[in-house]
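Student: Listed next: structures, encoded as structure tokens.
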Structure P
Amino acid sequence: MNSFSDSLFFFNTNQVFIPTESSILESKNGITKYTDKKNLRLDIGVSMDIIGLKNKNRVYSMGADFFTFSNLRSESNFKFPVDAIDYMFGLNFNFRKIISSEAGISGRLRISHISSHFEDGHIYERSDTIFTPVVFSKEYIDLASALDLNLKRNLILKIMPAVNIIFHSIPENISVLSGQLGLQIRYFLIKKLSVYLSNDIYLSKVNSDTRLSENFEAGISIGEINSRTINLFYTYYDGHDYRGQYYGKYLNNNGIGARIKF
């Protein structure tokens, strides 16, 4: 006799550290269509916990990150040439502690490498100057913490401060230190459906330009707490361009997208 009842369910995720939805340099799987440009962003990647240790109300893990985010051009006949792509890989060390039934804290240390390259879909400006490919890469340490608070039934607040320390970069005009603060509020309408508002602020310096950058995301999540989900969202970005081949230039865009969270 089959002991499983007929029901719809989402597979669980056991990821120890869960960042805000609007945090940019994270492993994601999905696509964003910018409404004000003929461009798309394609995310492919994974962040996995490999080895874990559990001690009373604490969980520790070591894992790895592998992901890319690509800038695509939208053309007729359903063609999407790749303009530029950023690759990121590294190690992560995480912990999570349950403080009470209403609160939990977690942390993450990442040691990572990221590099960026123009691809065959990039359109070069017409010029008499011989084009020299731009080399962009950086190795950095990223330290983040997150506080999750159950404000009341079905309402969860996440606060996520982070600091990024670059110990090697090409070019060298990138500030060694940058900061990040993420705030997110999520409300579960029913067990398998929630809405959220997520906003991350970044303070960074490129050359002599110090700027606050903002990434805002509002969306709907189909899935449960600590399960795999499908996100449908609107996003707005304003600030320093985070894409390596355009790093430090001004970027402002709006977009709508879909993402699968593992």
Structure Q
Amino acid sequence: FKDVNNYCDTIVPTPEVISLMYVIQTLSNQNFPILLAGPSGSGKTSIAKKLVENLKVLSVKCVLTAQTTSTQLRAVVDTKIERKRKGIYCFPKGQKAILYVDDAHMPAKEKYGAQPPLEVLRQLFEDQGWYDVTGGFFKKIIGLSSIIGCTTSSNQMILPERFMHHLTLVSIPENSDDAFKTIFNHLLNPISKIVGTEVVGNVVDATINLYRTICQEFKPTPLHSHYVFGPRDLSKIFQGILLLFKNANTNESAFKSNLQKPQTS
């Protein structure tokens, strides 16, 4: 249970994840800007973080919001680079870095439709840098690859075509039931040594079935806008089970009893 605090960052190597990691790592090695698109909770951030670990490069992360300005985005990178020679900037000791920009669909549009943070990124893709706001000179940044994260949904803003055509789209669909079972059986492996693999398997199957039923039956409405469920909600259930067992010494019969008769204080 020592990794329960890093539960959200754990990646289980399913066939789908291995395929995605290979494609993304190949594109990143060739310095192609990548767009990771998928539903909330599909693992976009975890995959980007794992890629940074695999390539042993620096991580530069920025999460965009409706209020994020182009100056704020540039500052995230500018604070980590240093001058190599006139107009040329790099990361300390010549290291390579990956810029991960999450929630690219979030920046608000200006009066005429422009989204300044995305325009700054587009300039980075086209010219490998941007202009210094105070000095007025162009800063070419070397050794920087980019990964853009975007949540797909029916009501989100569409990314501009001038921005999109620089990116290689990698779609991350929601996991199938079989993939969920593989992931959560693996994550609950420490518990299987206590209560047995059969009990863990039954809990995983029942929880996934419950999740699918809730998603099907409870749709968001104007009165119940909070009825939005995703893989993160499913994952939190199993994280709670791990936390329950972390400091507990319990057996199979006690675990079954807790499932049937929840303890109240």
Structure R
Amino acid sequence: MTLSEESREFVDHLRLYLLTSGRNEAEVEEITEELEDHLLEAEQEGKSTEHITGKSPEKYMKELAGEMPLDKKQIAGWIQGFILGIVAFLLLGDALEGKLSYSLLELIGYPVIALLYLGAIILSFRYVSSKRPTKKKEFTFYAVISSGFMLLFMGLIFMDQMLSVPAVWTAGPTAEGVILVLSALTLVALAWKWKSFFLVFVALVYYVPPLLMEAAGVQTDTSLMVEAFLPLGLILLYIVIHTFMEKRKPTT
């Protein structure tokens, strides 16, 4: 017998809530596995999820998180990895365009926006896992946050250009090649560590189409249209396929 869809969804949300609350991943897996066993036993006896978790899933999650210590080392690792991933992503794009030149505003602004983005993602994950909105609202929620911070990155670039802030660091041809390779390797290494190649996929669909358009000599207006909509379309397709495959996975 396998867990019902309701119980499986609750376990997945609990795992996400605990992880984004800074709890140790190994301990979270152990607790969720024990909960799966209890839920399975309850379902075999004809009882609902509420018999184990109570009528307030959010309260149950908060109480469970309160009983577990924070894993500061894991939190620090995630923050470092996230910032490193964002920096590698941005450097890769600039290296491909041969524009590795940054002002003090950019050197400070990019990490700050990345940290704010990480905080927003963590809070959104905790909100979704505890409030359990509909899939449509959940997708809209993530899309708004991602779009908002993408606009912040674009706004920083625009502000830097409008103010004509002088560059404080510019890479030479050799440095550009080294940074290009290191950035690509960093994205692959992080994807392997996190067991998710989503960031690599985003980099491919975001940076490869413009290069292909330029190589094919496509007109500027057409190129801009492709650059604007193709990456978003492919990323949306990836999310839909990934969600579909996750739902098809057998539950225990």
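Student: Where does the value 4.4 come from, among P, Q, R, when distance in nm of label points 7 Å out along Cα→Cβ at positions 22 and 110 is the thing being computed? Walk me through the intermediate numbers first.
Tutor: Values: P: 1.8; Q: 4.4; R: 2.7.
Label of the source structure: Q.
Student: Matching task: 1.3 is the computed value of distance in nm of label points 7 Å out along Cα→Cβ at positions 46 and 182. Pick the structure from P, Q, R.
Tutor: Answer for the origin of the read-out: Q.
Student: Figure out for me which of the structures P, Q, R the number -28000 belongs to, where helix-only ellipticity at 222 nm (-39500 (n - 2.57) for each DSSP H run of 4 or more, over all residues; to 500) was derived from the coordinates.
Tutor: Answer by label: R.
Read-outs throughout are calculated quantities, based only on the coordinates presented, and are distinct from any laboratory measurement. All values derive from a computational prediction rather than experimental measurement. Cβ atoms are built from the backbone, for glycine too; each structure is taken alone.
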